[in-house]
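Listed after this line are the structures, all set down as structure tokens.
Nothing in this text is a laboratory measurement; each read-out follows from the coordinates by a stated rule. As the structure is a computational prediction, the values presented were derived from the model and not from experiment. Cβ atoms are built from the backbone, for glycine too; each structure is taken alone.
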Structure P
Amino acid sequence: MEAVIQPTQSAAADARRFAFVSIIDGLTMALGGLAGVALLAITGIVCFEIVSRYVFNEPTYWVTEISTYLLVGMTFLGLAVAQKDGSHIRVELLSNALPERLRQGMDVVAQWIGLVFVLFAAWQMAVFNVREFVFDTRDWGLLATPQWIPQTPVTIGLIAFALAILADLQRDRPAVGRAGRWLLPALCAALLAVLLLLGTRMAPIRGTPFDWGTVAIAAWVMTAALVTSGPAVALAFAGVLAGIGAAFWLAHGQPLAQVGILLAVTVVFLLLIGVRIALALGLTGLFGLLFLLPLPQLSLLAERSWSGVNTFTLTAVPMFVLMGALLWRSGVTTDMFDSLVRWFGRTPGGLAHASVGAATVFAAVSGSSLATAATLGSVACPEMIRRGYSTRLTYGVAAAGATLGVLIPPSIPLIIYGTAVGAPVNLLFIAGIIPGLLLAACFMGGVLGWSTLVPGAAPRGDSYSWAAKLAAFAGMLPFLSVITVVLGSLYAGIATPSEAAGVGAAFAFVLCVLRRKVGVAMLVETAIDTVKVTSFLLIIVVGAAILSWVFDYLRLPRTLVDLVKSAELAPWLVMTVITLLYIVLGMFIDSISMMLMTLPVTFPIVKALGFDPIWFGIYLVLMIEIGLITPPVGIVLFVLRGMSRGVALKEIVLGVLPFVGIMLAFVALIYLVPSIVTWLPGQMQ
């Protein structure tokens, strides 16, 4: 009897100890479920709009507005569940080199630092929300929607995000005793009371750039860090923020070159100590708003949180991710790979060629390199290893093939690029077709050379008859049908890029139904997984938007453009410098963050030099492709490492380096022959 009672008592003690955490986890999962429902609703109403418009000739007037609001709600309501799952991206270059104890301590400090930005954003969004309600601000659209309604999920999502971070911190070091268990909730209640007393008006402290709300949040975080994580963590946390604050205070009024370097160094420093990428960008922007402007403008945190995602074009992002997830779960990807294996037969490196072919086809329907890498890592790599392919060739070709996911349309980075600079997304999609196919052919050439020149790298494959090849073609039909539906609806003018994503997701769902792979649990799990991916991607957009506003206010991009013009450098030299910059950044920063961080500076420069925005979009995507597979931070490398069951990261890196060389040569090729990119879009205009 004692052996039975003891675990029960222990479980009860754990429940009391983690009561606050359990409440937060329950809220997190509930909001994640709501975000999943919002995702499915976006897909449903977008498809409804297409049918209503083209079948019944009755276009709606509400779908664009409502689906955009749902996207905003989905993004922010999903932040907490992404935090709980550990989905928010961070750079682990420095932490991986530290002993376990120091690594854990640095991660805790990074969590507290990131929490500062989330608290400020939540506070300002709540104030913004209340003001919009009081003044009855309405949207300019036909619905004239009161803006406080779609903005409320932003406030709730940011508050839940902050609570989810606190829950992780509490899990890391559980409180002891009844007083300890409820001390953090009591502190949360106290901060809420103070901010409510301050109301919606700022209460500045004379002679400083601060207000009482800022001081209250800073004091609260310091106190909470002290009582939750201990003096050492609190001291390290305070030292980091005080050091950054002092540097920004001294930089006020200094030459723009020094200010620009400070902003860049701050971002890199925060990334290196493990602050999540979106929060590192946003926190750097927060310091800029506090110290570098004549008067602090914290309201920009709310305005950019709302406007950064409030764009219909971005609805394509979650729907393309959902489409790729459904196709993977339906088993279509496995069948397609098996078909390609039969077609390449006894070609030297035949299975590796099939991997490139599979990546090319999957890229044309997913738009995500991570989804492509996960598919190849789970389907192609184990089969290649089993059949005797070398580890380096196996994972090198898988990593290289995965990068095609952000070049061949539809492409999530191209959507974000087009939204950021105002370039037509449909022309960007068209521009990516020829370079994507040529790059896939170059990868196959690299595989052929490797298989021929390196003994034992690739065994001779099996031989298949033409009858077997033709029979295997049936396994490719589902993929080809998805490509036809998505790209056909887009280029026939039936659907916009965002609507084509909805068509693809709906068609992928139909394939799941036909293959009897669908169920309520599967659909819910897929929706929540999609929400996690989309939330961490789009919160990076928000963080970059805040930092970009500081860049623009300080006129840093314009100053750099003028500097380049006055130097009268040759365009090829400028592009070489930009290429080197992206190679270096790609070693440390993920692709979307790198693109959004640099566009405010690089795009005005290349535009001033006369480069076509469509051409630059493809060039930029190629460069961030290289970043995806460049150590030490290439995300695709870590995806494959996580699925490799013991393969050393060094082996994956050595395998991918020859393909990095191929990609750099391809970048030089499109510079010398820009018509590779611009010819096909030119035919469509």
Structure Q
Amino acid sequence: MRNRFIAFFILLSGALSAQSWHWINPTTGINQINDIHFVSVNEGFAVGNQGRLLHYANGEWSLMDSPVNTDLFGISFVNPDMGWAIGANGTILRYQNGSWTQVTSPITGVLRDICCINENHCQAAGDAIIRYNGSEWLIDANLSGIETIGFLNESLGWAGGNSNVLYKYENGVWSADNSFSSGNYYIFNTLEKAGDVMLMNGQTIPQEGLLFENNGNGWVQVPAGSCNSGISFTDRQHGFGLQHAGVMPYDLYPTVHQYNEGEWQEVFVHEKQYQLFTAVEALSNTACMASDNLGYIHKIEDGSHSIANGFMYDSILDLQFVKPNAGFLAAHNSGLWKYNAGEWENIFNLPDHTIHVIDFQSEDLGYFGAYEHTEIFPFWPETKLFVYNSGVITQIPDPYAGSFITSLNIIGEDLVFTHTDAICTYSNGLITTETIAYPDSISDLKFMMPVPVNSSNRNDEWEAAWMSVKRHNDADSGVIFYKYFVDNIWQEVYETSSGSFNDLCIFGYNQVVAVGTNGLIAVFDGSNWSEIQPLTSEELLSVHLDENMNGWAVGRNGTMLECTGGAWSVYDNDAMYDLNVVSFYDQTLGFIGGNEGALLCTSEKLPVPNTYITVADTRNSLKIFPNPATETFTIELESPATNARIILTDPAGRLLMEKQLPDTGQGKQLVTMSASGLGSGIYLLTLIHENGVRTAKLVVR
């Protein structure tokens, strides 16, 4: 039993440095989706950049195994059991028996669109037109510059692209369709069969929408409803279309239009001009899904909008989980979100304000700060502070409401929060303040609390505090301040001239790491400060390490740095946008949040009750005093079970001490052990009994 126990901790220690991250929102990991195809109302597929393949079933999009990492642009299914996907480098994938395989392609150029009439009649187009004859793909026509291909029936079809390029397929032969050879410059981007006619969507040079129909007797222009970027119809009288910026791009957002019985109307307007729609698929006369260039799939049904492969597409600025299956996040435009056992809920949104910083003690108690994002420099934004108590949100009067809130810390029953130039303590309904020297500005403050101080005063439940400061001088330097609870005085302990600090983390007893601009990483090992040789020039925004110096730092443009036992390295990932916060619930369950809804987790899916064993009830459940210890220490056991024993190990899992506990039958038990043979450092105490395992950290000086 002893050897198995030691091995468990060695494995646990190793697992901390071998974490992998999984994209939670959206399913694709923020890779552009390029095409969607549904085989029924309840089942569909989508393709995107870097070989992304998605499957929609039971109301949920999931990522499929892909045999390639090249960009995929088109997808078409003959029936639910047979489909094709095409893309860059002549890539052709076949779907059969629930999985995708790559097949031989006759070209190496790009393929942009595909259309299947039946199992023996599929054609794809791009740098050439190729045809599937039932057994292999062959070049059908050496025609290039094609963006879209569609067939009205087996003997009649078209392929179109830029520069008025339009070809007609008739009786097995491709030839030029000169219907638009003179006059305006047209771009054709979508061919779509709608009932017994072919529809062709495109745009003029000023990006005005175009729509033509052809029943086999020539093209006739019909109202386009401003749609210039794609269409999808269930029949001739019902469909959807996409619109992007026109002549005045600053005055138009990407829009989804619905066509119903001869009339076009807007059904969804995207809030962000650069988040462009890439494809639309009509599910019924009143429902569709539309993909965008960030990898989100939007569902519009009966005029209402939702995200099909996520829960939001707003930028995540802060997040924290208080249980494995319960947490909160702050988003730029949509406010405060709560996660509860598999469900996200937007619980508070303040118009024209951004909630950017949170700190929650439990599911029922927390604080968050917001600022008015409509103000323009040099005017100071209005800031607000709120308390969340059992679902009720109340604003707290803040004397520094014109100064940015930079950090929140719940200390016992008090709240300590910082503005750019002040430290505030909210206690018993009153706020006391402490200012710092201008032009310094506080970026973060953390309290060192591995050792509860035995005191009845709420604010004495910390031993020391660390504060990072941006010193706005010519060198743009960063400063670290330290306060010990006995002296209660802030002391400047470190300054760097290589950048300013954004975030800090206390990762062990009296050990600190701080990150900032120009890839700055500064570490305090308990005695001295030192800086890590920068691995990136990008600004680092957030950092988290555990007591074994395993963890992560994240920053601008998707930057992720991994720390394994104190050694830093660059972690390659698919992120393209700023990653604003890294947060861990425990040593194995971590989260990263960033712009455009980027949400990563060390678990493949966010925990729900049936998929994750909660450890909240047992974490830190052993009481040890004094802690730090010198010669002896005492363990307080609330309800010891029979056959219980205490085991002491070092961080590497080596067994140092073991003590069998007597069965006293008492409700509370005090066990005193010697620390005289232990060197200074952090140790792990574990109580093992018939009802489970409990752990706590012991600090020895």
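Using FRET efficiency 1/(1 + (r/R0)^6) of positions 68 and 332 (r between Cβ atoms, R0 = 35 Å, to 0.05), single out the structure from P, Q with the greatest value.
That would be structure P.
With respect to Rg/Rh (Cα atoms, Kirkwood Rh), the largest value across structures P, Q is given by Q. In this comparison of P, Q, the computed figure -500 for helix-only ellipticity at 222 nm (-39500 (n - 2.57) for each DSSP H run of 4 or more, over all residues; to 500) is attributed to Q.
Given that distance in nm of label points 7 Å out along Cα→Cβ at positions 124 and 676, derived from a single structure, equals 7.7, which label among P, Q identifies that structure?
On the way: P: 4.3; Q: 7.7.
So the calculation was done on Q.
Between structures P, Q, the calculation of relative contact order in percent (Cα under 8 Å, 6 or more apart) yields its largest number for P.
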